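Read through the structures below before going on.
All of the numbers you see were taken from the coordinates with simple rules; none came from a lab. All figures in this text were calculated on a predicted structure; none of them were measured in a lab. Cβ atoms are built from the backbone, for glycine too; each structure is taken alone.
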Structure P
Amino acid sequence: MKIYSENKKARFDYEILASYEAGIVLYGNEVKSIKTGHISLKGAFVTLKQIQNKTLPELYLINCYIPLYKYAGKVNNYDPERSRKLLIKSSEIKQLIGKIQEKGLTLVPIKVYNKNKLIKLNFGIGKGKKKIDKRETIKKRETDRKLQRIKKQY
């Protein structure tokens, strides 16, 4: 499993309560661009959109930046930040609808990786951290680093 992109700010800004895996609907040049490591999840989020004549809403990845593949040739009207549909089971969508309706919960993309030659997105249900919680995370990280340095010396 090769990780193409990871949203490190997601774990810092949000407390991830549950995580899900979904496939992404992509164009061919986007797949090649991702496999060369050109993808950014910075500022990206997952949302539910209700489509006409459908009973369940669909999940979309919004604001994810995938540049045009370098050797793709001419591609007309390519938008690197277009919304990309996520492929997930309807039973999981029903679970997400129930959980998202709670106040303060949102869907946050965590990482994009390769699984059995398919590009997958790992996203989670996140609850925003307060400033105090973020300070505690920083303190814990610093103490862990100090312990590692001390262990390395001895």
Structure Q
Amino acid sequence: MFVFDNNKPVAIGCDHAGFDRKEEVLGLLESKGVPYKDYGTHNRDSVDYPDFAHPVSEAVKRGEASFGILLCGSANGVAITANKHAGIRAAICWNEEITALARKHNDANIICIPARFVASGTSASMVDVFMETAFEGGRHENRVKKIG
């Protein structure tokens, strides 16, 4: 069950370290018929992660994307950059359990994947969990509202 607006594309971006894992995630999205907008990078040449994290975050913030996916070596750089944008709740996720909690408890709207620390295939399964896990609300809703 896709819990986001399936009429809006997913915004995805990465730096050079995240390129291979991004390609795996794109395969998942395509297999499920989920529309996406790929903000790059489109190869393994060295680039600066903010050049991709900012446009993905803006697309989510403006409501042009249903949610965002960012990948870099550690996920720290893209998460720090994304969380500079009001209304963005970017969560670093490294396994399916953390991914589910980021959605259930934090209403994360961008998943940040540490490509150098996640095995091949795991990125796609985490994105699948992210797409299909709803925010629980309840006691978590007041906490999320306090983020600002």
Structure R
Amino acid sequence: MACSCSEKQLFHSDKAPKAIGPYTPAVKAGGLVFISGQLGIVPETGSIIEGGIETETRQALVNLKTMLEAAGASLEQVTKTTVFLRDINEFQKMNGIYGEFFHANPPARSAFQVGALPKGGAVEIEAIAVVGCDCEGCCKDQ
């Protein structure tokens, strides 16, 4: 019998920005939740929030948290994030806001400067969370 926890489940949220391309904002499979890169987009307007890297980082992390919750996960279950920055010189400012969301037992993280981000954003953050297997049988019996 195939393990039901390996089936891909797709998640969206009306409280988070709509996808700006052919992708799903959150996917759950095999006890993991994968959150697509979140920009500092205000869900109600679809535009990048004004105020610079710190404001954008805060909004991106609020959006990430919203998508995690839509998929039945939380920030505490995040094990890995990847941060994409338009300007690596703004790393410390991003890091200060990031630390407000991941203050205790923070996840592993990579951070990179990239050539450009969608909508002219200053930061984009993606995440992987471990939520465990919730299938009936195959995994729980082992």
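For distance in nm of label points 7 Å out along Cα→Cβ at positions 14 and 30, the highest value in the series P, Q, R is held by structure R. Computing helix-only ellipticity at 222 nm (-39500 (n - 2.57) for each DSSP H run of 4 or more, over all residues; to 500) across structures P, Q, R gives -6500 for structure R. If Cα extents along the principal axes in Å is calculated from each of P, Q, R, which structure is the one that comes out at 59, 42, 28? Structure of origin is P.
Distance in nm of label points 7 Å out along Cα→Cβ at positions 78 and 110 was computed and gave 1.0; which structure, P, Q, R, did it come from? Derived from the structure labelled Q.
Taking distance in nm of label points 7 Å out along Cα→Cβ at positions 70 and 102 from the coordinates of each of P, Q, R, which one would give 4.5? Derived from P, not from the others.
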